[in-house]
Structures are given as structure tokens and as C-alpha cells.
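Visitor: Once you scroll down, you'll see the structures, which are given as C-alpha cells.
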Structure 1
Amino acid sequence: MRLYDPNEGEILLDGVNIKEYDVEEYRRKIGTVFQDFKIFAATVKENVLLDFAENGKDEDVLNAIEKSGFAERLETLADGLETNLTTEFEEDGVNLSGGEGQKLAVARVFYKDANLIILDEPSSALDPIAEYHLNHSMLTAAEHKSVVFISHRLSTTRIADRIYMLEKGRIIEEGSHAELLERKGKYAEMWRVQAGQYLNI
């Protein structure tokens, strides 16, 4: 995203060093959900758009919300898309739970329809069932796009075409889920530990 530039080497987009692109134009190609996302003191619609409500169509926002799994919660809000979030400025504002806020943050990525999607622990506040639904929605919506997942939950990483395992800032293993299990390395060890929590019940 060019929040930092590399100290060595280079990052290429379509064979061109990303430093050659206009920063604003380059960032428009990227949709992100950070682990420490923020819900702003604004309406539901404005929180998805990250812009003034009049600058976006309700239909597009509702479509993004449906894909992110927030639609069921939206139905309980009296003012729908115009519901004010947080009580910072509005006494009757709605405070979302961590999982609800995360789904709304993910809706921003679906709305932006970017070519490259970066998800930093996108399901950390979700229960396993909500995480499963989110992953499948993401796969459907991300067809013909590039998606980078950053996750410690291997139930999320297993759906990736390519997995890069990092330790102390270096790539220590790479491959598909099946390939990494066959190697019986660090990834396979982590998979056994996490999957064992369910298999040993």
C-alpha cells in the first residue's frame, strides 16, 4: 500500500516498480481490512462508503453488506443504513460488538471492488461459523482478483492457492495447504495443534 517503502529489493505491479505509480491512483486499486479497523461516528452507510452518504448508492452498499454477513444485524436497526453508529455524537447511536464491527469493515472491501484485496486477520473477532461464511463470500466476490490473507487461523489459510509462512521476518515455508502438510514442517505442526482442538473432542 506504500505506507512504507522497502529498504531493499522492489515491489512490482504488472512489471512496474510501484514507486513509479501515482500514490493515490495506486491505492485506489487496493481494498484493505486491518486488524485494528475503526468504526466511525457516522451512519452505517457512511461507514461502508468511508465517504458522505450522497456519494454512494444504497443498492451497492446493501450488496456489500450482504456479502460481509452484516445484513442480519442491519435488519434489526430501526433506521437501516441511516442508523448512527457509536454514542460519541448521538445519544441514541448504536455501538456494535467486535464481530459486528468487523463484518461492517469487511463490507468496505466488497463495496470498493478493488483488484487487490488485503485482509489482515479479517475474522479475528468472528466465531467459526461466521468465519466460514465470510471466507466463502470472499472467495465468490474475489473471483478474478488477487487476495492476500494475513492470518494465524489456519482454517482461513487452507483455502489459499499459495501459503507463505513467516517467522522472524523471513519466509520459512511456502506451498499449498496439502504440500505443506506433506512436508511435515512448522506449518504442519501448527495445523495439527489447531485442528486438534476440534478433532480430539
Structure 2
Amino acid sequence: MIGIMGGTFDPIHYGHLRIAEETAELFGLDEVHFIPAKQPALKLSPRASSEQRADWVQLAIKDNPHFHFNHCEMLRDGKSYTIDTLRALRQEKVDQSIVFIMGVDAFNQFEYWKNWQEILTLCHIVVCDRPHSLLKKPNWSQPLWQKTPQDVLAKESGYLYLLAATPIPISSTLIRKKVANQQSIRYLVPDSVAEEISQQQIYLPRKRS
């Protein structure tokens, strides 16, 4: 059984890593694939380039043998759609269940995702509760929520599970603001990532021409 941790990772931080770790532990996942979106479909273009964000992800996860970097969305042209990634992974992982990990804010927009109904035929979705986020449960989702990981694993795909993860009030937006204000981001991101952000002068205010 594998987990999928997608996102812009602009930048990746300890909140992402802790959620992936807790999901892997709870569901007994063999591995978690971190998949940076080259061009997010429902977000503004990331400040950092796709190459920079991919490098940061690899630096952040290199010491965890269960975490794997997956560059499939980096190789595709155009917008990055989860449905395309899941279709490709389903062909590779025919006999394995897939758990797609997302935050509450992402789930609240789920009905705007491309082919969202089909996504539920390809994987389970773990929704990670975040501080100060209010989860919306539309009518169609009500029968899909499961109370235990064992309930989720009773079927190959199509279930929803709310993970009460350790609350870590970190966001990529917060990190970008701190860098712009020349404040420390130590202990918010791995040291190797913080060093790269500093050296590349990412997120500093853009100079006016």
C-alpha cells in the first residue's frame, strides 16, 4: 500500500513531512511518494521554479527510507492534474491500494478538481485536519467517511478518512513571508532546505525596475 503526498511544496516544510509520517504509520504504508506539481491547476503559479521545488523535496526526504521522490508531474507539459497521476500510478501499482493525502483546504475544493469522481475510484483519500481549518462534508461524501484505518482498508478505493494529525501550524505562505521579512525559518523547514532557499535568495521582495 502506498501513499501519495502531492502539492506545490513552495516550499516543503515540517508540516508536510509530519503528516506523511503519521499517515504512513497509521495505515502501515510501504512507501509515500512525494509528487511536486509542475503547474498547479487551482493555485497561482509558485514563486520558486519547478526545479527548485523538486530539489527541496529530495533534500527534505532523503533520510527517510519510506519516502520517495516521484517526478511524474514534472515531466508532463501543461497543468498538473491529480487524475493523470493516479491513472499512471494505478497502471504501475496494479495490486496495491493507494492513499492520497490532502489537507482540509484542498478537500473543500475537491469538487473543482478534474474528474474528481473518478479519483475516488482509484484511491482512498486521507484528509488531514489543520489548525484553524473548517472541514466541509458535502452530502455525497457522508457515506464514504470511515472511522478507523481498518475500515478504510476493507475496500480497494473510494473511502474517506479524517486524520487528526499532530497540529503543526506551519504553512508555505508563512515561510515565504518570513523570508521576505528577513526572518529565520530555522525549525520550520529542514536545515538543508533553509540553506538552499537562503543561497538562492528565493522569496525575497522583487526589486522594482
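Visitor: Given that P(r) over Cα pairs in 10 Å bins from 0, in percent, derived from a single structure, equals 8, 30, 32, 21, 9, 1, which label among 1, 2 identifies that structure?
Guide: 1
Visitor: A follow-up question, please. Using the calculated result 20.4 for mean count of other Cβ atoms within 10 Å over residues 55-62, pick out the matching structure from 1, 2.
Guide: Derived from the structure labelled 2.
Visitor: So if we calculate distance in nm of label points 7 Å out along Cα→Cβ at positions 15 and 191 for every structure here (1, 2), which label has the highest result?
Guide: 1
Visitor: Sticking with this structure for a sec: Of the structures 1, 2, report the one carrying the highest value of distance in nm of label points 7 Å out along Cα→Cβ at positions 7 and 63.
Guide: Looking at the calculated values, the largest one is 1.
Visitor: Shifting gears a bit: Suppose you compute relative contact order in percent (Cα under 8 Å, 6 or more apart) for every structure in 1, 2: which one lands on 19?
Guide: Clearly, the read-out refers to 1.
The numbers here are math on the coordinates, done by the rules we state, and not lab data. What you are looking at is a predicted structure, and each value in this text was computed from that prediction instead of being measured. Cβ atoms are built from the backbone, for glycine too; each structure is taken alone.
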